[in-house]
Structure P
Amino acid sequence: MIRTEPSVADHLQNSQKIPARTRKADISRERVLGAAAKIFAERGYAGTTMRAVADRVGLQAASIYYHYRSKEDLIEAVIGTALVGVSQAVHLAVASLPASASGRDRIDSAIFAHLTSVLTFGDYALASRRVLGQIPAHVRRKHVALRDAYGNFWLELLESARVGGELRGDIDLHLARTFILGALNSALEWYKPQGKALHEIASQFSLLIDEGIFAQTRK
């Protein structure tokens, strides 16, 4: 099972029952991982060193090994945090809909959750996107399995909409999934927080996607 790193919010929520020394160590670990995600996104896997990560957070090079034993451990935590975090957010968003929700509503909810979560994870998601093909094969295999499972979830959403008579019959579901996720993930490259509100961007994505894949659009 791939471990994901606790967020700052998780630490704050549990701060009353965790000794101060432990909280400090966990926050330092999170700082190390955040710095690693940013450097992996900037430099790729080969261009990232443990020393560079240590320098970014102001630690001695040897101190970084207190938190992570190797660069492989670091990239595994970074990619796992992004893949598991985005997948869980989308699953939760869809599961929270009523049983009567249409296929369109389920896909629109997944679009918003994916876009929001992938931007929330920021450097983690960007690093995952850029270095997955660069990392050692035994590390990559575990994460490819996670990515494929998430991709299958989207295929199930699309297939369910087709069975319900909502989706156009001439749509290739695998290509539709690739188009949707590729478009949403591209926001990592161009989204600016000071620009259009995130819910407005998600609505535009939903409109463009829905117009293309659904047999009859909303009026």
Structure Q
Amino acid sequence: MHSYAVKLKSHFEKHANPSQAAPMKKYMRDQFEYLGIKSPQVKLLLREHVTRYGLPTLEDVDDISLDLWSQPQREFQYAAISLMERLEKKLPKPSIKTLEYMITHRSWWDTVDNISHIVGVHFRRFPDVKEKYLAKWRASKNIWMRRTAILFQLDYKRETDFDLLCRIIRENLGSDEFFINKAIGWALRQYAYTDSKAVKKFVKATDLHPLSRREAMKHL
């Protein structure tokens, strides 16, 4: 385990709160263990750690993130994502492999949705990476890969490739997966702030799941 991750792990464990850990675990349907550190304190502890030790080097950030990802407590996955976010505009091209691992392991909406943002930045920087990995993810049986393929443009606004988004959505029509249908609606709702007419036209012409349709039209 990288020394940076060891020090961060020790810092977090000193602030564990078992009385909070149980309800936090229950909220996540008992899928993950928790130290019992709520989100504001996670951010504070990570900030203290970065102030003392700095951010990971670009050479080490992938190994450190994977070390943190291997820990059973969910707070360490949140810390890994936060470190990657702070370096998202500098991450080396091969970091996509780490991001893919994080998407497909210990997967749930609370991590995948934040990773999708990092992926969006990475795809902008490396179009060849986007071409290779997006083709793989949108055709995957893994719902979290497909959810990321739907959501990675969430912050693109006018730079959104709406035709691409529509094609990916059509590929997922008929899905009974809540997290896929929710993502479709979320992506459409977000783009509606940029081009409401395009979203209305697509929703009208497409046999969307009722959940997707409700989410897409929520503010229209």
Structure R
Amino acid sequence: MIAASLVGSAVVLLGNTAAAAAVLSPTPAQTTGPFYPVDFPLDADADLLIASGDATMAQGTPTHVIGHVLDRDGQPVRGARVEIWQCDAFGRYHHPRDGGGADPNFQGFGAATANAEGAWRFRTIRPVAYPGRTPHIHFSVLPPGGERFTTQMYVAGEPQNDTDFVLSGVRDPEARARLVVPLIPADDVVEAGALLGRFEIVLGEV
């Protein structure tokens, strides 16, 4: 589990929190893709590095991703279910259409509930590229009583960002930039050798 105090420090490190997101335009929607889980892991918590029943850590660079779910007025969407899924460190998904062979120690899918401030957090691996796609993490948000919203988070500085067909499908450069997140070294904030990024999700029509 990620200590709340550490995540609080991480938010301060990365800048302003929910108040900053109030000035943002809505997060662009993205495709769910072909690898949304068919069978959910028994352990579907917010720590994807440790799969249920095995203390062996997943391959890959530990990465902590934090953020908020907000509405267009910058108000927190309390109780929103936030899901993420991604490939393992070798580019394989836990999905029957991806041929099998994914890292058994990587959970591959996780879920968290936004708190009273709309905040959520995940411990996962730094996403990697695979044929045809730049590194990315899929996100799906289900607000209480609302419609599911799906998007993807990308990593700043990745050379394949410019040619990725999903990311480049967002034609507006400013909107596209809202999907791209810097991952910074955070050894002194979360854990040794880890990276940290903040991805704010603003719900509403673009």
(message) Between P, Q, R, which one scores greatest on distance in nm of label points 7 Å out along Cα→Cβ at positions 144 and 168?
(response) R
(request) Can you spot which of P, Q, R the value 30 was calculated from, given it is relative contact order in percent (Cα under 8 Å, 6 or more apart)? (result) R
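Here helix-only ellipticity at 222 nm (-39500 (n - 2.57) for each DSSP H run of 4 or more, over all residues; to 500) was calculated and came to -20500; which of the structures P, Q, R was it taken from?
Working through the options, I get structure Q.
A short reminder: the numbers here are calculations on the coordinates, not readings from a lab. Note that the structure is a prediction, hence the values are computed from the model and not measured. Cβ atoms are built from the backbone, for glycine too; each structure is taken alone.
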